[in-house]
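Engineer: Please find the structures below.
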Structure I
C-alpha cells in the first residue's frame, strides 16, 4: 500500500466516523424536537401526511449512521491489516538477519539482534528462532554460551515435561 492510499483510508475512516456520529446526533435532535412540539400542540399526529415524513425523518438518520459507521469500520480494518503486515514484514526481516548471523557463527550478535525485537506477530517464527538460538548456543565454542544454551534447553525440557501434567 502506498502512502497516498494509506492517507486516503485514514481520511475516509475519519470522515465516515464523523458522518455516523452526526447522523445519530441529528436523530436525537429531531426526536427531541418532535416530542417537544407534539407535547405543546393539539393537532392530529396520527394523520398519514404527518406520520410518513415523521417516520422517515426518524429512520433515515439511524440507517445513515449505521451505513457510515460500517464504511468507517471497513476503512479502519484495512489500515489495521496494513499495520499488521508491516509488523510481520519487520519481524521476518529481523528473523532473516538472525538466521544469517547464525549461519556465519556469530551467535552473540544473533542473540542481541533477537532480543531487540520484542514482538513477533507470528508465534511460529519466534518458536523457530528461539529453538535455533538455543541449539546453536549449546553447540558453541564459547563456554558462556554453552552454559546458557544448556540452561535454556533444560528450562524448555522442564516446561514441556509430561510428568508435570496433573490429571
Structure II
C-alpha cells in the first residue's frame, strides 16, 4: 500500500484576505495609505502573521505606485471645428488644435493662444506668451463664433 502525501495550502487569516481585496479595488492614494496604516495596526494586534504583513506591504506599495502614475490615454482625435476638452489629472493629453483656450477668472471672457491671426468683433490682442504664440482676449459671443470655424483645445481641471 503506497502512501500519498497531501499538501494543504497554508491558511490565510480573514484580515489578510480582506486587506488584499481592499488593495485591489483601491482608487486613490489617500485610501491606499489608509489601508497600509491598517496593515500595521493589524500586525501590532497579531491579527495577521509577519509573512502576511510583508505581503500586504508589498501589495500596497505596488498599488500606490500604480495610482501615482496613471497610464496616459491617447489624444482625442481632432476632426473638424469645435471645442475639445481634456483633463490632465485623468491622464488625458492635450489634443492638437489650432487654438488653445482658457476661461478668465471671473468667467466673462476667454484667453486664446494661437499662431493664427485672429480679428473680429469681441477679439482683442493681448501680446504674446512665453512660447511665442499670440494671445487674444475674446468675449463669450466671439468664442462661440470661433469654435464654429476653428478647433479649440480647452483644459478642464477637476478642482
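Every read-out reported here was derived from the displayed coordinates using simple, explicitly stated rules and does not represent laboratory data. Remember, it's a predicted structure, so these values are computed and weren't measured experimentally. Cβ atoms are built from the backbone, for glycine too; each structure is taken alone.
Engineer: Have a look at I, II and say which one yields 64, 21, 10 for semi-axes √(5λ) of the Cα gyration tensor in Å, as calculated.
Structural biologist: Clearly, the read-out refers to I.
Engineer: Then there is this: Have a look at I, II and say which one yields 22, 34, 20, 15, 9, 1 for P(r) over Cα pairs in 10 Å bins from 0, in percent, for residues 33-80 alone, as calculated.
Structural biologist: Source structure: I.
Engineer: Let me ask something else. helix-only ellipticity at 222 nm (-39500 (n - 2.57) for each DSSP H run of 4 or more, over all residues; to 500) computed as -29000: which structure among I, II?
Structural biologist: I
Engineer: Then there's this: Kindly point out which one of I, II the value 1.3 was derived from, the read-out being distance in nm of label points 7 Å out along Cα→Cβ at positions 97 and 113.
Structural biologist: II
Engineer: Work out FRET efficiency 1/(1 + (r/R0)^6) of positions 41 and 89 (r between Cβ atoms, R0 = 35 Å, to 0.05) for each of structures I, II, then name the structure with the largest result.
Structural biologist: Values: I: 0.05; II: 0.70.
Structure II comes out on top.
Engineer: To which of I, II does the computed value 0.05 (FRET efficiency 1/(1 + (r/R0)^6) of positions 57 and 121 (r between Cβ atoms, R0 = 41 Å, to 0.05)) belong?
Structural biologist: II
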